[in-house]
1. Quick check on the output: 1.8 is distance in nm of label points 7 Å out along Cα→Cβ at positions 101 and 205, derived from one of 1, 2. Which one produced it?
2. Who wins on mean count of other Cβ atoms within 10 Å over residues 77-84 among 1, 2, i.e. which is largest?
3. Taking FRET efficiency 1/(1 + (r/R0)^6) of positions 141 and 237 (r between Cβ atoms, R0 = 30 Å, to 0.05) as the criterion, which structure among 1, 2 has the greatest value?
4. Using percent of Cα pairs over 22 Å apart, for residues 125-244 alone for the comparison, can you identify which of 1, 2 gives the largest number?
5. Using Cα Rg over 2.2 N^0.38 Å for the comparison, can you identify which of 1, 2 gives the largest number?
6. So helix-only ellipticity at 222 nm (-39500 (n - 2.57) for each DSSP H run of 4 or more, over all residues; to 500), computed for just one structure, reads -14500; which one of 1, 2 is that?
7. A value of 3.9 was derived for distance in nm of label points 7 Å out along Cα→Cβ at positions 5 and 229; which structure in 1, 2 was it taken from?
Structure 1
Amino acid sequence: MHPRITGSTRIYGLIGTPLKSAKSPMLLNTLFTDAQVDAVCIPLEVGSANLAEFVRGMRFVSNLAGLLITMPHKQSMLDVVDDLHSTTQQIGAINVVRCHPNGRWEGAVFDGLGCVLGMQRQGVSLLGKSVLLVGAGGSGSAIAFAVAAAGARVLTLSDLDPHRSLDLAQRVAKQGGCAVHAGSADPKGHDIVINATPLGMSSDDPMPIDAERLTSTTVVVDIITRSEPTALLLKAQSHGCQTLDGQPMHVGQALLTLSFLGFEDIALRYPSGL
């Protein structure tokens, strides 16, 4: 069922590019419709070169209540919001903006917390586990902090840019409680492997890890959302691994984002699944 649009409908936009695989508008609109909320989420494909002009124009839209942020804008949006939520500390990226009635925009990030929440909702605990996280960009950074805070014993960070993974490892290690270091993308010996890179969005992408070195006891998480399993997940399944695609993280993000945007009542309706 499509949301009912009225003259007082609150608008939430998803900005990024490409958006052909985006699930947020469908998910949020379903929730808005079920809860009979006068709100709608629409995809707004905006390239990097046009972000500043887009923001300048959208600040004049008084019924714009919020924005969901995806690639490639998670870092650059930091420069255009007015206030930063506590979730953005140390991460250097945002994935949701709350547009206050007074005109101020507040940015927050729920990539990491959403990923951990999604894993926990699927019965995957991080407590005491050895975790390999591949990708130290915006999503990877947020996930790294959240994984360490969730009780992981060891966290290995790997990125095509070794300086980026080393910098992230040093920042996460300052939290304490988890041994964090930069290393290779070798999955052998890890309890959980998380792919936080874009590799796998296209069918001809190379593997983010050497999947042949997976063992059946490893949980493999690929945060990419697409209709078919990524090559990484298919290979992991062939090795007998438990696998999670991007949907659990997506749902976790959605629940946290809804609460941040003022829809706590909707989030509380879905404690066990969407």
Structure 2
Amino acid sequence: MDDQPQLLCEITDGVARLTLNRPKRRNALSLSLLQDLQQELTRLGDNPDVRVIVLGGNGPAFCAGHDLSEMTGRDEADYRELFSTCSAVMLQLRQLPQPVIARVHGMATAAGCQLVAACDLAVASEAAQFATPGVRIGLFCTTPMVPLVRAVPDKVAMEMLMTGQPLNAERAREVGLVNRVVREESLDAAIDEFCQAICSASPMTVRVGKQAFHRQLPLSEQDAYNDAVDVMTENAIQADAQEGMSAFLEKRKPTWTDR
């Protein structure tokens, strides 16, 4: 019996590194792992010292999706609980005040690909691959589809969902599923660049910006502008915005107060 925790968390200099730790199962998302993720994300979301969250995985894969060994012969209530919990975790990633960066070093399949699409940013190694192959086993990747179609063009998403064929890392970058592709040995350095840039900004401004970004996505252009005007007006009168503008004019480094 493996007594290792299935989810690891380390917080250093404002960066929380969450690591899926079921390497023998390719970090498959069992119900218990999803529940652990919910609890840990809630805890991190409430921690004002955490500025960025990096989500990665141990072993050869980033995440192989749902744990199929736990999915056969279940009743409707079991399936509904599993998919509802998974969907709640994906929404939680969007709703957290901190940006979430996917660290993808290997295969991201089905709900693993969903995790990548649900994160705010993603950095992949050259060896990473991305697939939604449920159609091959009679279980269409319907819940992974939700963030996928919001991350890549419709026809790319349909190709992935209907054929199950994987995208390599460079193709994933081309279509917008990941931000950067680097050699595996450079993966952490590339992620650190994002983390340092985010941590150098006002926490209040990053928090407001992430919320506004995701809120306006489903809106019409006019409604999005209406919301953006309200948000930017409220943002402009805050102490950190006033400090940032003054610091720029005075050619000095700003001092943030998270207000």
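No lab work stands behind these numbers, since they all come straight from the coordinates. Source: prediction; values computed, not measured. Cβ atoms are built from the backbone, for glycine too; each structure is taken alone.
1. Comparing all candidates, it corresponds to 2.
2. 1
3. Evaluating FRET efficiency 1/(1 + (r/R0)^6) of positions 141 and 237 (r between Cβ atoms, R0 = 30 Å, to 0.05) on every structure, the highest lands on 1.
4. Checked 1, 2; max of percent of Cα pairs over 22 Å apart, for residues 125-244 alone sits with 2.
5. 2
6. 2
7. Value 3.9 for distance in nm of label points 7 Å out along Cα→Cβ at positions 5 and 229 corresponds to 1 out of 1, 2.
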